Every structure is written in C-alpha cells, then in structure tokens.
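Engineer: See the structures that follow.
Nothing in this text is a laboratory measurement; each read-out follows from the coordinates by a stated rule. In this text the structure is predicted, and so the values were computed from the model without any measurement. Cβ atoms are built from the backbone, for glycine too; each structure is taken alone.
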Structure I
C-alpha cells in the first residue's frame, strides 16, 4: 500500500469489514477529542492537538491502537484483556471495539497534551 494522503484514503484500502472497524475507531476518537486534527503520520491515521494523541492502523488480524506509553500505562489493568505492549494495543478484528475504553484513553491523552 502506498502512503495515503488522508484517513479516508487509508480506510478505503482495506476490505469492507475492516473499513467498518477503522471508521468506527475514527468516530470514537473524533467524539472523544472533537478539537483534535486528523493527519497521516508514519503512514498511519493519527489525531493530534499540540502533538499526536493516538495513532491507529489495520493489520491482518487486528486493529492496532497506539496511544503512546502513557496511554497504555494509565489503563494497564483494563488492557489485560488485550494483547498490548508499552505503546500498542491490539483489538481483534473478530470482536467489537471497546468503545468506552478507547474513549477514556483518548480523553486521557487529550488532557495530557493540553
């Protein structure tokens, strides 16, 4: 896949079911941080205020969500249900997205950036 110029272009490059999840996570992030700007960074969709809040990306079996190390550390207990590392969370494609958790992580990162 070539580097997309927009989040719309990024999403359109995936199968329909994956597009639905990508669109959903995009909407969750927009609702949680309405003043954040959309961008493409490192070839991935991202939202930023003063600096990047979160990134997200589609993979073969999951949606990757990248709220930086602080976003992971603040919600470490709740993230035990998901594969995660110091800076990434994997949401399986065959499960519903955890809307409330994503919302709270984005809001946390937004407060951090302000």
Structure II
C-alpha cells in the first residue's frame, strides 16, 4: 500500500445542501442589510478570478448606491489606513478586485476591523 488514499468521485464538489447553506447565508446578509425579503431575480455568471492581476494600489474607499427599507441610499466608505485592501485589476482591464484588507460586510455595510463600535 502506497499510503495514498484516492479521491472519491465527489471530492472537491459542493453538495446541494452545502450550496443551499451558502445561498441561505447570502440571503440572510442581504435581508439584514437591506431590510427587504430576498428574492431570486436571476443568475449571474461570475467570472473566474484571474491567475495574474496588476496591483494598482491601496483602495481608499468604496462608493455604492442601494435600496434600504424602500429608500435609495448612497454610501461612501473610507477605509481606515490599517484596514485598506489592495485594488487589483485583471490583465484585460475588465475586472476590479479587492484583495485582503481588514473589513467585513455586515448589516451596517462595510465595517473596518479597527472600528471598535461594530
């Protein structure tokens, strides 16, 4: 015996229950942030992460618009110096990616890890 155990035919694949758990988690976060009941509006094809990116620099902040409790809201999140992610771009210039950083997206929106009021 070589000491190596062969992979099963299902190794590396997500089960439907695991996929459902991830969907429930995303739906819960959406509901807690927006105040709206989540509903499926379609499916998006999310591009694969590129194997190589160009690091542009630190991301100082994010501006976004969303609807919370039926009202359109505009948000500006400026990252604390110690929590900034790196801003990267795919080689074709079509995909922006935030890498690293010390933050979390919660029912309050983007929250820096250094924010002790969270």
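Engineer: Given a value of -11500 for helix-only ellipticity at 222 nm (-39500 (n - 2.57) for each DSSP H run of 4 or more, over all residues; to 500), point me to the structure among I, II it was derived from.
Structural biologist: I
Engineer: I, II: which one has P(r) over Cα pairs in 10 Å bins from 0, in percent, for residues 48-103 alone, as calculated, at 23, 60, 17, 1?
Structural biologist: The read-out was computed on structure I.
Engineer: Computing relative contact order in percent (Cα under 8 Å, 6 or more apart) gives 25 for which of I, II?
Structural biologist: The structure behind it is I.
Engineer: So FRET efficiency 1/(1 + (r/R0)^6) of positions 32 and 88 (r between Cβ atoms, R0 = 30 Å, to 0.05), computed for just one structure, reads 0.95; which one of I, II is that?
Structural biologist: I
Engineer: Say we calculate mean count of other Cβ atoms within 10 Å over residues 56-63 for every structure; which of I, II gives the highest result?
Structural biologist: Looking at the calculated values, the largest one is I.
Engineer: Mean projected area of the Cα convex hull in nm² was computed and gave 12.0; which structure, I, II, did it come from? Each step should come with its number before you reach the end.
Structural biologist: On the way: I: 6.4; II: 12.0.
Answer for the origin of the read-out: II.
Engineer: If you don't mind, there's one more thing I want to ask. Given 28, 18, 10 as the derived value for semi-axes √(5λ) of the Cα gyration tensor in Å, for residues 24-71 alone, which of the supplied structures I, II does it correspond to?
Structural biologist: Value 28, 18, 10 for semi-axes √(5λ) of the Cα gyration tensor in Å, for residues 24-71 alone corresponds to II out of I, II.
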